[in-house]
Structure P
Amino acid sequence: MNTQTIDIKCRVGKMEKTISRSYDEPEDFAEGIEMDGEQRAFKTYLNKRKTNFMDKERSTEVKRMEKEITKALQDPTIIAKLAEMGINL
């Protein structure tokens, strides 16, 4: 087990405070299972796997949207409509 000190930033409105806490990190997956139990370790794995999938898909979609916006901004009719709304590019 590795013990380290981590800083945690806390915000409430404009108030911000950083606290330091001692954190015990398992050295490997087997030790993680021993510390947290198999079901909890598996649930953590599933959550991280889902988060990674969502991040990848979000990144892909943002890139696609950026391409669509760039393409649309090259269309003179779109630029004219934006100008009518007071948005000059």
Structure Q
Amino acid sequence: MDTVTFANGASYPCAFFATIPGKAFVALSDVTFAEAAAIFSNPEMTNEITYGNYVLHDFTTLDYLMQEPYGIKASLSGGYEERNE
């Protein structure tokens, strides 16, 4: 499974990752709902998110958090993304 890395260097298994302009959708597996809430609601963690070739900047607004069969999915809004080739 791929991983997502947050601004503080913490990495978690990522079950789902998608972006549209101004929005990011990220699902973490192997974390509790409370752990995911603490991660995604902390702007110091979400001001930079790296997934493979993607680097998200300033996605610091948590829109919602929900339990999915594959993990805890967050919708974040705010910043912009870079894609490194």
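Only the coordinates and a few stated rules stand behind these numbers; no lab work does. These figures come from a predicted structure and were not determined experimentally. Cβ atoms are built from the backbone, for glycine too; each structure is taken alone.
Could you tell me which structure in P, Q was used to calculate relative contact order in percent (Cα under 8 Å, 6 or more apart) as 16?
Here the read-out was taken from P.
For mean count of other Cβ atoms within 10 Å over residues 55-62, which structure out of P, Q has the highest calculated value? Intermediate results must be reported in sequence, preceding the final value.
On the way: P: 10.0; Q: 18.6.
With respect to mean count of other Cβ atoms within 10 Å over residues 55-62, the highest-scoring structure among P, Q is Q.
As an exercise: P(r) over Cα pairs in 10 Å bins from 0, in percent, calculated from one structure in P, Q, equals 20, 61, 19, 1. Which structure is it?
Q
The value 2.0 for distance in nm of label points 7 Å out along Cα→Cβ at positions 7 and 63 was derived from one model only; which of P, Q is it? Write down the numbers at each step before the final one.
Numbers: P: 3.3; Q: 2.0.
Computed on structure Q.
With helix-only ellipticity at 222 nm (-39500 (n - 2.57) for each DSSP H run of 4 or more, over all residues; to 500) derived from the coordinates and found to be -19500, which of P, Q does the value describe?
Source structure for this number: P.
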